[in-house]
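Alright, structures below, take your time with them.
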Structure P
Amino acid sequence: MDLRTKTVRGIGWSATSQMAKLLIQLFVFAVLARLLTPSDFGLIAMVVVFSSFVAIFSDFGLGFALVQKREIDDTLLSSVFWINVVAGLLLTLSLALLAPLIALFFSEQALIPIVVLISTTFFISSFGTVQMALLMKRMDFKSLGICSILSVGISGGIAIFLAYSGYGVSSLAWNTVIAAIVAVILYWTYSRWIPRLTFSRHQVGEVLGFGLNLTGFSFVNYFSRNLDNLLIGRFLGAASLGFYSLAYNLLILPISNISDVVGRVMFPALSSIQDDLGAVREAYLNAARYVAAVGFPVMVWLVISAPQVIAVVYGPQWDRSILLLQILAFVGIVQSVAATVGWIYTSQGRTDTFFRWGVLAAITYAISFAIGLHWNLEGVAVAYAIAGYIIAYPGFFIAFKLINLKFSYFLLQLKSIILATFTLGVIAFTFRVTLEAFSGLTGASILVTVTAISALTYLGLIYALDRDLFIGIRELVKEFVLPRGKLPQDQSNK
């Protein structure tokens, strides 16, 4: 199977599994939101601030280094495996020992058992990092998708049972732990690779530079993504953090289910052609257009439909999250495609530049959060949005220099998508306001109607404004659903 076919099928399986995972997560989260309180979610968000930081050092970027490296052997794989296991054990012990200090920082003694429980996920997950990297390097996204769906489904079902049985916030912690256990078991099953008792310092040294720079970026990016949670939890309390984290998670779900879906496939695909910059540019632009074609309208739909989404899915007790979601979704428009530049840094092996860019972005976000906190939750959300747009251009510019791509040319490729999205926003907003004027309509009926009109309008606009993009998406779907051995000929060079 050639690279193009592998990429198409990889994106197809990745998208299918991620959509299934998203639906499961939305269902689980909606049920848990009705069984638990905003304070419960706020407590978990407090733990995540620190567990996300510890996770930065879980494998020192060596899993991604295995994917990016052209040639690997069993000795290198085993060496990285044992490094991960030792690191996982140390990280579990470190976070567990920090539990009393974390509880003291937030003035929440209830955090201690939650932190200890969640800390075990680092040791558990360390046993599956190399196996997951092998599946990614083979571009076996069907197996990765099955692992993801089953881990989320099984853990979510158990979490709902525990919440219904009165376990409260502990049900959210067990959701994380059980998901890690199921994922590791499945990675071993599908990768069919077992580590040997061997270790090579020389081979580890060959990939360590890539991994450490990637870890460095993850370190500074942590502050970009979690400082807002840290400040809100510390100064505004668990309930406020619960409202903010719900809105932020709703923003992240579409972004992670769009950019990350394609990114998981594009990283190994671009790594395999990393020396051919022309091919890299073409592949990147095509993938970025597809990401924007989905990401832009979804974010605008969230901005328009936020009142109905919150009311219907989560209930009236979460009303304060509406404005927060609208503000965050507005910056999510650019973030959905800005996330794609990471493919360039990693596939080109330039994690050193990636790290330096991350430092600049982290400083920008830190300053904005410190200022925004003076205006409560809404101030932090606005500050996040402003910072996101400020750093967007330099983020693209620096990455594009690595593959000789001009930013103006990149924007030109998105022209029809931007126009279609803007038009969609005007039409969807008009319909939502009009429907809200009819007192007999429920929030659910308004949400369904606006969603249907938004989808049909956008598809029609894309068909009219960018026939090639519309046909390209249709052909990708056809290639994915056709049986193996009946794939159409590659027409990319005609």
Structure Q
Amino acid sequence: MALDPRTPVLVGVGAVSQRLDDPAAALEPFALMAAACRAAADDAGDRRLLARAKLVLVPKGTWAYPDAARLIADEVGASDARTVVGDFGILQTTLVARAASAIHDGHTDVALVVGGEAKWRDLRAAITGTPAPVTAQAPTAPDELLAPKGALLSAAEIETRLVSAVGQYAMIEHARRAADGQSVADHAADVAGLWARFNVVAQANPLAWNRAPMSAEAIATPGPHNRPLATPYLKWHNSQWNVDQAACLILCSAEAARAAGVPLDRWVFPASVAWSDHMVALTDRAALHRAPGFALAGRAALAAAGIGIDDVAHIDLYSCFPIAVRTQVMELGLDAGRPLTVTGGMTFAGGPLNNYVLQSTAAMAAVLRADPDAHGMVTAISAMITKQAVSLWSCRPPVSAFAALDVSSEVAAVTPTATVRAAGAGSAEVATYTVLHDGAGAPERAVVLALRPDGSRAIAVSAEHAAAMAHGEWCARVVKLDGAGGFRI
């Protein structure tokens, strides 16, 4: 069957990393992103592709550029390109789907998806007191700003300061352990073993931020260099965002790729992308440890590609915390013992904020080029497993047209919610919990999500009981709510 000339294809990938102690000598985020664009063009074999881009998409970072996509477009000679910035809360995969769909629908022939961070540079500047100059962009706005439709955090979570990602993911982790009926010790060993397997992959990844070998015992053991953050998580369970990393994906129509002379062995096809934008704050979810969006997105993406999960040879699961990976394994029906990352994951390969999916997709392209008959899966998460996405890739032309599938309404239909209210003193059962630690690793605040006899929930906090609750099992234990946001054990 002849290939449709509008078929989107990934022709160039570039991933760059810098680790300089002198922040004045290090590239700022915009310059890192520009370097990634040039690397991607070199990967495709033609830098002229950059100037042909009519669409530049960038996920928002910690930087302050009002339109980083415009900076990139001007830098690479694509000044007439349309710019799109995805704000926090927008799946990074959404930008890839936008680019591929624009090509498929004939709106553009070449699109760039690029993102990057220089948090290590920022950290070194703060430590050394050395200025780290940043380009001052004139006040402007992207042609399109994608923003989430809904709140990432509930009012109750904000009021009780349950706002950190590590705290919320830790609570999901405890809920999953309780649902599985697993002991605290067995759970800790399983999680550390999972992360140790990710570390082995990172050791072989030349672009990984941290390639130092780390055993399961080292990952599970608190210490000066592995302080507790939020039980059960220590530093080396956590995505590491103090990195200087950027990545660029160049997507073209098949027709444009041929015209540019991109060798066929560089082509990687996006077969399908499926995602859910349905948003429910963590403590409002009836099933705290489930994420039906992954099951439905995975099913939709696989069906559109005409394959089953067992046909996917290579996988990179979004890996901000262990429970993110464990949830995806459960919902996608994966064998937990199989390789689940091609980078080494966000703890070891690096977790540049709102940009990791571009890194993992670039790495997946390299893997598939070396195994051209295989399929690869890349997943994405936004917020606290609030949104979910699955994309499928292969070097073999897809059996059907590229599919971009929004399963949000289906996810909404199968995602029950619960009532959270502050008022009401009395006994309640702990559904899940965590203990948040201070910067020195000392227990600071215990946070519980407790279930009242009437079925309602309450978020309650206690500094008094933080040390006691940092150890042992507290799920299903009874606490005394004071009706004013506190509790006693």
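Observations, loosely collected:
- Among candidates P, Q, the computation of distance in nm of label points 7 Å out along Cα→Cβ at positions 73 and 361 that gave 3.7 used structure P.
- A value of -28000 for helix-only ellipticity at 222 nm (-39500 (n - 2.57) for each DSSP H run of 4 or more, over all residues; to 500), calculated from one of P, Q, originates in structure P.
- Origin of the derived value 16.9 (mean count of other Cβ atoms within 10 Å over residues 329-336; candidates P, Q): Q
- Which of P, Q yields 3.1 [distance in nm of label points 7 Å out along Cα→Cβ at positions 25 and 449, calculated]: P
- Origin of the derived value 15.0 (mean count of other Cβ atoms within 10 Å over residues 161-168; candidates P, Q): P
Every number in this text was worked out from the coordinates using simple rules, so none of it is lab data. The model shown is predicted, which means the values in this text are computed figures rather than measured ones. Cβ atoms are built from the backbone, for glycine too; each structure is taken alone.
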